[in-house]
Each structure stands twice: as C-alpha cells, then as structure tokens.
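Asks: Following this line, the structures themselves.
Only the coordinates and a few stated rules stand behind these numbers; no lab work does. These figures come from a predicted structure and were not determined experimentally. Cβ atoms are built from the backbone, for glycine too; each structure is taken alone.
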Structure P
Amino acid sequence: MEQFYINHWAVLVCAIANLAVGALWYSPLFFYKAWMKENKFTDDDIKKVNPAKTYSITLLISVIISYNLAFFLGDDKTDMAWGTTAGFLAGFGFSALIFSVVALFEQRSWKYILINGGYITIYFTLIGFILGTWR
C-alpha cells in the first residue's frame, strides 16, 4: 500500500507564497500599470479596497488551493520534478485556461488574459515545486 503524506507547513508556505508572488507580479516592477489599465482602475479605486478583508480572504482561499494540490501530490512517489510538473499542468492546463475562457466571454483583452493567466501559471508551478520538494 502506498503512503499518503501532506506536509502542512509546506501547505502554509504555499498559501503565503500566493500573497508574495501576487505582490510582486502586480507591483509597479512588473504588471501594475498594465493590470490597472486593462481593468480600467484608478488609484482611487484601489484605495477603496479593504486590505485586511481582501488579504484575509485571499489567504484562506490560498490555503484551500494549496491543500487541494497537496492532496493530488500526497503519494510517496512525488518529488520535485513531478510536483513542479503537476503544478504547471494544474496552473496552465486547468486554471489559466478556464480563466481564459471566462475572460473571452467577458470580452477581455489578450493582455488581461496573459497578465492574469501568467500569474496563475507561475503560482501553481511554484506551489507544485514547494509541495514536491518539501516532503
């Protein structure tokens, strides 16, 4: 019988990584201006957001996402390579592509799709790497 194992600390780190990767991805260093333009946001729109509420809910959702992937990667054969591959496949193959379908029906631009789909793919690949490595 195969062993099933989830490293709960790795899951927590993966959830926190969502906030860190998002902070970098959507920062002025990378895609902040383009993301703002594609969403037709102003600085005043951003100031209206309740950061405590937004980041709390984001962290909770990130924990759920991380546990979900951890359950798929929980067998004893999972390693760094498979974790990273599975993360990429889940991020690009499932999440970013279904996000793209929704965005196309919302008549969003390809720039919007690529910015957000890229973030989704990078994040899932990273958490797959973390979960595959930190056994």
Structure Q
Amino acid sequence: MQPQTVKQRQTKYCDAIEDTLSRLGHATNSELLQFIRTSFPEVSATTVHRATTRLAERGTIGIAPAARDGSMRYDTNVAPHDHFMCNQCGVIRDTDVIDRVKPILEQSIAGCAIEGRLTISGICKQCREKHS
C-alpha cells in the first residue's frame, strides 16, 4: 500500500500572500493585508493571519525578526540566514555572516556556544544619507 499524501489547502489568499511577499521580501500580516486588499478587498485580517501561519508551518515562507512594534514578520527566504534591521526605519535585509562572526563571538563569551541566526541592528544607508 502506498503512503497517502495529505492535500494541503492552497487558497487564492495563500497565493496572493506568496506573490506579495516575493515582491516585498519581508512583511508583517498588516503590510500583507494592505497590499492584498487592492486585489481582494473582502479579505480579513484573520484570513491573512491564518494563511501566513499555514504557509510558515509548511515551510513555504519563513519567519523573520519581529517588526519594531513587535508584530510578527514573514520572510520569502526560507533558507537559514541572518538579518540586518535598521533602528530608524525598520527596514530588514538578508545577510549571511554567522560563519565569519560566530568564532569571534564565541571566543569573546568564554566558551559559550552560539546557536541560531543573528539579527544585526544599525542604521541603513538611506537613513544615514537622510541625516547627513
């Protein structure tokens, strides 16, 4: 007997979330809702929340560091990676520095082992140029 495949529900809203997130890179449910409502004005915040939860559980979208207001933020890049987050505008960018930084950090914290990925905060180029 062959193993049964579980059919995963893929709604038009899941498709819209994936499409929007692929254009934005990172987004909160609120940001996704704002964009998706241009095509689907009837979509509710609850529907977007349920869809992003389902997509993240499947591994179709990733979870990024939270937005400045604490809102959960999603990521189109599901591969393990690090992030840079601007302290002023909140923009988030993907980076991959753990392999270069981990040995330095572990040495500075006397034998403690670092697990997981890094979120580096600072000021992005656009904010630096605005304030120069």
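Asks: 19 is what came out when relative contact order in percent (Cα under 8 Å, 6 or more apart) was calculated for one structure; which of P, Q is it?
Replies: Q
Asks: Still on this structure, please answer the following. Which structure, out of P, Q, was percent of Cα pairs over 22 Å apart derived from, given a value of 49? Each step should come with its number before you reach the end.
Replies: Working: P: 42; Q: 49.
The value was obtained from structure Q.
Asks: If you don't mind, another one. Starting from the value 15.6: which structure in P, Q was mean count of other Cβ atoms within 10 Å over residues 62-69 calculated from? Walk me through the numbers before you get to the answer.
Replies: Values: P: 18.2; Q: 15.6.
Structure Q accounts for this read-out.
Asks: Right, here's the next one. Thinking only about distance in nm of label points 7 Å out along Cα→Cβ at positions 30 and 102, which of P, Q has the largest value?
Replies: Details: P: 1.9; Q: 3.5.
If we compare distance in nm of label points 7 Å out along Cα→Cβ at positions 30 and 102 over P, Q, the biggest value is for Q.
Asks: Out of P, Q, which structure matches -11500 when helix-only ellipticity at 222 nm (-39500 (n - 2.57) for each DSSP H run of 4 or more, over all residues; to 500) is calculated? Write down the numbers at each step before the final one.
Replies: On the way: P: -22500; Q: -11500.
Structure Q accounts for this read-out.
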